[in-house]
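The structures considered in this document are given below.
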Structure 1
Amino acid sequence: MRIVDTHVHIWNTEEYRLPWLDGEGPTLNRVWSAADYQAEQRGQGDYSIDKAVYIEVDMAADERPRENALAVELVDDPVTPFAGACISGDLSDPGFADYIRPWAEHPQIKGVRQVLHVPSAAPGTCLGETFADNVRLLGELGLVFEGCVRNPELADLATLARRCPQTTVIVDHMGIVDADIAGLEHPQGGDAAYMDAWKRNMDDLGGLDNTVCKVSGLNPARPWNVETLGRAVNVAFASFPSDRLIFASNFPVLNVALTLDEWIRAMLDITADLEPGAREAFFASNAERVYRL
């Protein structure tokens, strides 16, 4: 299977500042390179990662220009697998247009992400008028918006997508769903209410023509298997049409729960019964279209 991985991070903690890593353990709080990513691939003829998309890593705000330049260099470097990059930006900033227009001229840049699931981002941030104006601008510039929001705020992301119909809105990590709850066969009580709300929001998002779901981000704390992972993945496949689903690994963050090879093989297993064209589209061609790779 040819794979386009739409969500890969690498970072050098010796050269750049990533404040969010201060509270992380040794699995993440270390240097992660493109070579590390390539070394974790274990395809033996059954899969190969053909291309990858570099996703910004929530560096300190004053590091953004350096990270953006790094992203362009990574895409241009034939040694790395990167074919495109999504950079960071503050879409609540009235000066965002002046910031993004020069970077949008670089063909290596495919979109913008602002991490909204962190304490510094107030709930409802993406509902501000300036924010929506800037998301519309991304569409005008041919860039996607990566929607990385808290799971309870998925309805806000749907509202934003409706307000910005000409911009492709990527739903990162299936809405950052709780993998342990989503993996339950028969959720009860509060877990059942959580699942009902998540499914409703996913159905709502999937019904919008300008949204795409990135299938990734399952980091279970409990023991997992293909069946438990599949319960969450199947919700995404039920909510979004086959041409608006894309594979992603979330490397190296996924290493807190499973390896890159384990995730890929689980996804190959979960999707084994898909019609071949839909399966190929999920693993590769949808991503090439969405990110213009």
Structure 2
Amino acid sequence: MPYITVGTENSASIDLYYEDHGTGQPVVLIAGFPFGGSTWEKQVGELLPAGFRVITYDRRGFGKSSQPAEGYDYDTFAADLDTILTELELQDIILVGHSMGTGEVIRYLGTYGSERVNRAVVMAPLAPFLLKTADNPEGVDQSLFDGFKQAVVADRFKYLTSFVTAFFNFDENKGKRVSEEAFRGHWNIGAGASAVATLHSIDAWLTDFRPDLPRIDVPVLIIQGDKDNVLPYPATGQRLHPMLPGSELVTLKGAPHGIPWTHAKESNQAIMNFLAKVPAMSGKR
């Protein structure tokens, strides 16, 4: 299996599992918590026949990647992404992130710039800033995230059940947009993640991405459901849109957080429309 080494922990290397398929302009897909590259199957199946080279990877602590006890912050996640893009010698890249994966996209562009990147797609984004503070009254109380961490410590597998239920709005979408089998499949992927990574990634969700936003100089597409019960639409995608001048916002009516699966057709169409609008390497502001 293909791996890229991004660091070391004591006597062991920290290796990220990736898949690299097809030819053409590269699309790098970065999954949400607590999943990995395998949950992009509905997008990979669309992008490959359309003539794109598609790269997926599992962030540290998740999927088939190494599970170190450290590095669960967005500076490290972005550095890991930079190593992947550098090792694979990618240029003219389309970065696509979902949920937690949008943090890598935003922090990477804010830190490393857009020399390698043509444009970006953020689906159900974390940005601009989730935590409620004096200068961010639109945010969410710290107590909610503390409760998530307590639930992970008490019974990570029970927490995953509640998370995947909210991820899909399962009570509403069961048997319609998501099957019981797909629910179990996502749960199983999440259960294979590191307990340490699951716990400490919750702290990473509270990263303030506002300083990164003015540095982003490529076209950005934001896609989110207005019934997102994991990252509330008014506090995230709807708020992010005016903070990224020139960005495009596609709101999926009635859609939950897990739109790469439940609303794959609508999401994929929005992505394809976005990619068709801007010729390669001509979209930077």
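A few remarks follow.
- Structure (1, 2) behind the derived value 1.8 of distance in nm of label points 7 Å out along Cα→Cβ at positions 55 and 167: 1
- Looking at distance in nm of label points 7 Å out along Cα→Cβ at positions 159 and 183 over structures 1, 2, structure 1 comes out largest.
- Highest-scoring label, criterion being distance in nm of label points 7 Å out along Cα→Cβ at positions 127 and 151, among 1, 2: 2
- Computed 28.0 for mean count of other Cβ atoms within 10 Å over residues 119-126 - originating structure among 1, 2: 2
- Given 3.0 for distance in nm of label points 7 Å out along Cα→Cβ at positions 103 and 215, calculated: source structure among 1, 2: 1
- With Kirkwood radius over Cα pairs in Å, for residues 23-134 alone derived as 14.3, matching label from 1, 2: 2
Since every read-out is calculated from the coordinates, none of them should be taken as a lab result. Source: prediction; values computed, not measured. Cβ atoms are built from the backbone, for glycine too; each structure is taken alone.
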